[in-house]
Structure 1
Amino acid sequence: MAWNHDEIFYKTEKLLSRNPAVRLCELEKRLGCSHPTIRKAILKYRSLEYREYQKQRLLDRAVVLLRQGHSVKEVALALGYKWPHNLTRLLQKAIGCSASKINMD
């Protein structure tokens, strides 16, 4: 069966915008297709592997929530992290500044 990568990517975008921590296996179930199909759709539109694309979406969402005044702990838990320091480390590594600095901007 040939999949419409446009539609798969659009639906993936929608699901990740609601919950950027969603696992690939959950996307497979919700979209009714395999992970290679999802992977191809993301590669076609973003030139990224799923995990990198998901990480990018997580970072985007984290920055939005932090700028809205949510605490690092609240944001980390909302994005599926068990420990806030994991989110802090990801932010530091990816964008070069601490979560508390983002919160203050």
Structure 2
Amino acid sequence: MTISRTDLKSAAIQAVRFEPDFLIVDLQDGRTIYIPLAWYPRLFHATQPEREHFRLIGSGEGIHWPDLDEDISLEHLILGIPSGESQTSLQKWLEKRQKTG
């Protein structure tokens, strides 16, 4: 899929919500993107309150979850790029959660 920078500039995140297996992002241009939570393991392992505690970055260019130390750009969502976190990093994060949870 080819996407121009102009296409990205005209898109902005308007709303974020969740279904049991999906992150759902509504864009200001009317599109809705469904992303499998499995693509973003920190969101997958998060509690619903942690998932719902986010803020939009910039002018809707991305999403930040402070409790999860997770950032996802609109560009990656549109292009269908899953998390690039290594299994080692994810495992350390999960172990830290178990100790503090």
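Structural remarks
- Computing P(r) over Cα pairs in 5 Å bins from 0, in percent, for residues 11-50 alone across structures 1, 2 gives 6, 26, 36, 28, 4 for structure 1.
- Given 0.98 for Rg/Rh (Cα atoms, Kirkwood Rh), calculated: source structure among 1, 2: 2
- When helix-only ellipticity at 222 nm (-39500 (n - 2.57) for each DSSP H run of 4 or more, over all residues; to 500) is computed for each of 1, 2, the one that comes out at -22000 is 1.
- For 1.6 (distance in nm of label points 7 Å out along Cα→Cβ at positions 43 and 67, calculated) the corresponding structure among 1, 2: 2
- Structures 1, 2 were shown, and log10 I(q)/I(0) by the Debye sum over Cα atoms at q = 0.15 Å⁻¹, for residues 19-74 alone at -0.50 was computed from 1.
Only the coordinates and a few stated rules stand behind these numbers; no lab work does. For clarity, every value in this text was computed on a predicted model and none was experimentally measured. Cβ atoms are built from the backbone, for glycine too; each structure is taken alone.
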